[in-house]
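Here, each number is a calculation from the coordinates, and none is a lab measurement. If you're wondering where the values come from, they're calculated on a predicted model, not measured in any experiment.
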Structure P
Amino acid sequence: MTVPHIYITTTIPYVNARPHIGFALEVVQADVLARFRRRQGRVRFQAGTDDNSLKNVLAAQAAGEAVPEFVDRNAEAFLALGPALSLTVDDVIRTSRDQRHRPGVERFWQACARAGDLYRKRYEGLYCTGCEQFYSPAELRGGRCREHHTEPQRVAEENWFFRLSRYGGALHETITSGELRIEPAGRRHEVLALIDGGLEDFSVSRPAERAGGWGIPVPGDPSQVIYVWFDALCNYVTALGYGTGDDAYQEWWAGGGRRVQLLGKGVLRFHAVYWPAMLLSSGQPLPTDIFVHDYLTAGGRKISKSSGSGADPVALAAEYGTDAVRWWLLREVPRVGDADFTVERMIARADDELANGLGNLVNRVIAMIGRYRDGRVPGLEPIPPGGENLDAAIRQAGGLIGAALEEFDFRRATAAAWAIADEANRFINRVRPWELARAERDGEGGQHLDAVLFTLFVACSALGRELAPFLPDAAARITRQCTPHAGRLPAASPVFRRLASAG
């Protein structure tokens, strides 16, 4: 069966501050999907930074810096996530600097204008700078933004608007038909309720004066700059050369295959309502899948750049290792619901499952093969008594992981890989290979030792394979230990270090 190619995107973050661990969740999830799907077909993993935001302008002014230099410095901090978290990003777009972006945004704007979906009017409303969005009083909680817990400003100005109200019926049909799949189901229901409640046209420009001249001018109207959300959402196609004639646009967006977008619940409206409507207006295909994650919290409150409540993922990876950071994000965060992050929880998870569970298993197995068989892996052996559960865990892991990732369930996917290590450790404790070796040495039997060692070796090899999308660095170390040289395995060495005493 031919597997279609897949285009995977993350949201592009504002660069009003350095990245925090909350955004690391999204890029690690996207990387897992990209690594896993590359086993089946062609993948393009796209990321970037949202530079043309009023939030960036205000943050630069507060810091007493010129906007371009401020944006460049923080954008570089986001790009540093790639090596720190072992990400396999294929392409990165920066909306203020990339030569592909502005022509594509202008083309997108003009396509919507030709469809009759852009018009200019005066507007007064409550504007949250943190969300870069107008809200009605009914959408606030106690007069404050539900996301940032701040009181919006009352803003009166004349802007360009997009006729979102025209697309309610089409959006409802594409979602209920499954043409546009939104997971988890609760988020799909949320979007449908929003659509069924009636869609209002939304502002897609800002006065250039209020934006400090930062951003892309509206075509034909230099007094306005294109609203950051219209600008930023276009990145998913401008990165493919939508405005510059690049073949990548036809290959990855317009020419079939899957278009998978990952995002946090706070920007669901923009990606599952505004963006598809904009695509319909401009005559482009819609995403095929929208995967929505909940938040990481600190002390029960959402981690955000503006609050400074989130740990720096680059610093965490430098101090505790990439494996520990990725494993906590993938094992701890549920498919539905927020997860509270602390360094202590990350360390405890890494020491318990990585160092004591996975690492100790691989070390013991390689050491036993070295001690009892001079490093030579026994030939193909039948599953020994008591090894049935381990054999099942090995055989089922790949299918279970694939099914879980198709449902955007990373906790369930990692559980399938972890089950191999868990069953292997149980098997060792049941069969006690050292006693079989002693019996063999004493001439009292031990005939099952080869079968036991072979089964455990297969388990370790399977871990190297199945963990590769989740813990690529550790999986490579495991695979190296399970690869014979001149007929013998290398000497056992630690796969993970214990972190309880680190820092």
Structure Q
Amino acid sequence: MKACFLITCILVFVPRIWLMAQTPAGKPVVLTKQELKQYSDLQKKLYPKKGDVFSKVIELFGDQESYTADQVTAATDPTVKIPFNYDQRRAERREGIPVDAFTTEQARDQFAAYEKLHPKATNLWNNLLVKYGTRPWYRADELRDIEENGKEPRKIDGERPPDDAVEQQLMAAEMRPRTFLEDFKAPRIRQSWRDVMYDEDPSQKDNQTKVLKDLVGATLSYAHDGKAETDTWSVNGALILPWQHNFPLTGGITPARIAVAPSVTVNRLDTNGDPKKETDSLLFRLGLYGDWVFATSRPVGLQVRASPVYVTDTGWRGELPGYEVDLEPRWQSPIFPLGYKKVLAKKEPLLDDETDKSCLDLQLRAWLHMEGGDVQDTGKSWDPAHGAFFRIGPSAQLQLNAPHLVLGKDFSITALYSYLSATSGSSAHNSYFTISGVLDLFKDEQLNRKVSLTAQYQKGGLNFTKENIDIFTLGLGVLF
């Protein structure tokens, strides 16, 4: 047994020692792609919540034969620990007891219980007073600081200095020209093709600067009416395959990003009851997107969406070649933001990154929509007459979001209204209104994926087909 152990040690450690001896002093440590993959697989088992190191490095620096230690660190630890500013926190004025704040009595009780369970932890209450002063209430991160660090100073994530070797690798990765294939993104399931370019960067920590994301997702539903002996099912959503290229965010006329995103959208309701309630449309788009951010300090921007469209139904009976264009402005403002979140009711954050500051918030979106085409064959439930048409008009979407309102789950209400005036072609069913209530059942904040219980009401004329609908559905919403 001892001989086997000795042989194993020789086979494992001698090559490594030899390799280290062959590496000149000061030369950067390098991992081959295979070594990085092996390291990443083990790290994923040890720290599953930190994600895949290998994919992070590839995303930042591209597919290479080897990577330096600084490059790997740039992908796994882009920040450094800096001292927490206790003076700034102590200078804050505190009145009342906000939602999710801890009273002095709750803090005392928590520390008393913690000291019983952790005998080595002592004087926690006194440490709290020394660090944060006597206050009417305390934040969750302040209590965590005392339990984790005691009287020792707290460290928080901060930016690396410009001369830091890892920061230089991060800057190089940001400026690195990307290949065509690297700009392909994973397929996305959305309520609408319009949501493909809205920022979903998981490294973005401040929700105040995030633009609106679709919280409804594609909806699937089924209903059985036992009294009337009818079955009804519906599907409403879009599958999008985006290619997106980002540019340095410098402001001005250079776009922040461009994208090409082929998509297919289906809106079908099928019933063995009243056939007048059925809808059936299938839209194929080659989406072209441009996103401009004219000012970066307080974002002001414009998104332009344009696409050739081919419309049919799921039975391929309809035929409508056409096009559409959307112009959507956005600006960030503490009073009236457009396309950005506005917090109506604040609370004290429980998370260290402070992304959970809201009890109630809203987001407003508005855009100008234009569509045109030539109806050559009408589908089973289509309403428009044959021939060319052009329509133009405004659309607005308002969303109210109440995090953790129902059984600790996020709940939101989203309403959309559009009015399209026909300059040529049929002028029937110009308006369209929909409202959705969504209760999240499963949610992945990092990947922006979720499954929700969704109630939706739609009334009015659908784009292109002008199918006149008046339906209520209850089902599952899928955002991926």
Structure R
Amino acid sequence: MAERELPPGLVMWPAGTASKNRVCVLISDIHCTDCTVGNQTASETDWQLFFEQLEFAVHNPGDKVEPPSEQRIDELLLILNGDIVDLIRTSKWAEAGVYPWQRDDPRFAEIIVAVMRDIIAIHATKRPECSEQPYSGFFYWMRQSIARLRERNVAVTVIPIVGNHDKELQVVPAARQMFYEECLGMTALDISDSYRTWVSAQMGTPQDDMYPCMPFYFADAGLRLLATHGQWRDQDNSRATPLWKLSRGWQPETWKREQYRAFSDPCFGDTVAAGMLSRFICKMVEAIDKNMPGANRICNLLDEMDLYRPSVSAVVRLLSESRRLAWRTPEAKGLHDEVLRCFRESLVDWMSHDETWKSAHGSTKVGLHVLNILSRIRWYWVEITLMRLMAKVQEPESDIKDRTLTGLPAFQPSYRSLGLRLHVEGHTHVALEADLQFRQPRQGRNNYTYINLGAWRDSIVPKRNRGFRRRGIGRALFIFDLARLARHAPGDTYRFYARDMTSWGDRMDSW
């Protein structure tokens, strides 16, 4: 379709000249960190299993050991749908005395590069034998899998979509180069001209960037797919600009004019609140006397705080468990006092920064004013009640409202007319799916589907009666576009399925 017929600002994935059998695999919210304030991503065994499943799907698109030639896959598109690396969840900001929104500080870029260096060591290199360091090896196992597929003449393209926790890659070119080269295994020579042109046309960035910015979305008519991370409809993780605010919704033409500043500038949730949480964890670990009764348990809680959703729930558990320890073991009273002291100091520090107030929106800012007033009372029951209320308000959506669903870009008439029928996002860490039907266009089956990919990471979930459990979760979406099969079986050329993985085990609950 000619570009002039596209909706304003929409840039489609460049189509090839030959009909190919393609499979597109999407995963979201991997959150590879430097593990200084906890390890947020899935384990090495989970990633090994995922890439085994990916290779099997590519080699067996019709669930046959030896698929006929017209069903064999020519090309794999692997879409990493945002929050691939997490450059905020680290103790390095607190250790340097710099906050992640202070981008004018000369140390800002140095810290980002240092975080990337450790992410590469943990997630992109082969684990040394007998190493006791945290390890997931996501990028290492990804590159191994890609190499095997290419040996079997499958073309592979990795497409990193920008999220709200890896957006600092957009503003630190040196870190972005490390990401492309060491994580994705792509040098400047490996990046095709068509990819550069596509990113430049979408993002409004220079086409001659050796290592281009990460795209904000992926749209392909053959796959019937529009995929984006999802932060564009979250007021705490997007920022109003002179030309755009949240109420205006999906506006790629406007975003391009501002080079997507609404999603690369510091925001309240992903930069300010997340940065303060990392700082609190770092300072708390430094302050605890490790010889005090219960200190080991509190340190373990601090190490897994970011596995709660929302993160405020982790603060509630930390305060309540330290108080329970003090009640059961009088010797641990000092530990509870230390937790309260660090919590209150972090709260006061958080409220003292202009960026906290400048980046907050509407109801969030009202909540901050209430928190600021009540925090002066310095009474445990007021503090714990306030944290519980905040956790309740910030709970991620367990479903998606019809009004929100029908307003997603892939389901707008101008997008549906292009053949887009599948809207995919992540961001909330809650896996969801919903089906829609529209009367227009009339051709074919009017099936439209929303899928949220959730997150590939461990999570802390409450048990049904009492207590908590660590659980590994993950979801991958596989889309098959078998163009070469069209003349033999036109009704079987397109299909997709979501594969979920949930893991438990003694190792995960070892402490």
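Below is a table of values for the structure above.
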read-out	value
Label whose coordinates, when helix-only ellipticity at 222 nm (-39500 (n - 2.57) for each DSSP H run of 4 or more, over all residues; to 500) is calculated, return -6500 (choices P, Q, R)	Q
If Cα extents along the principal axes in Å, for residues 139-258 alone is computed and equals 48, 34, 25, the structure in P, Q, R	R
Structure from which 20 was derived, relative contact order in percent (Cα under 8 Å, 6 or more apart), options P, Q, R	R
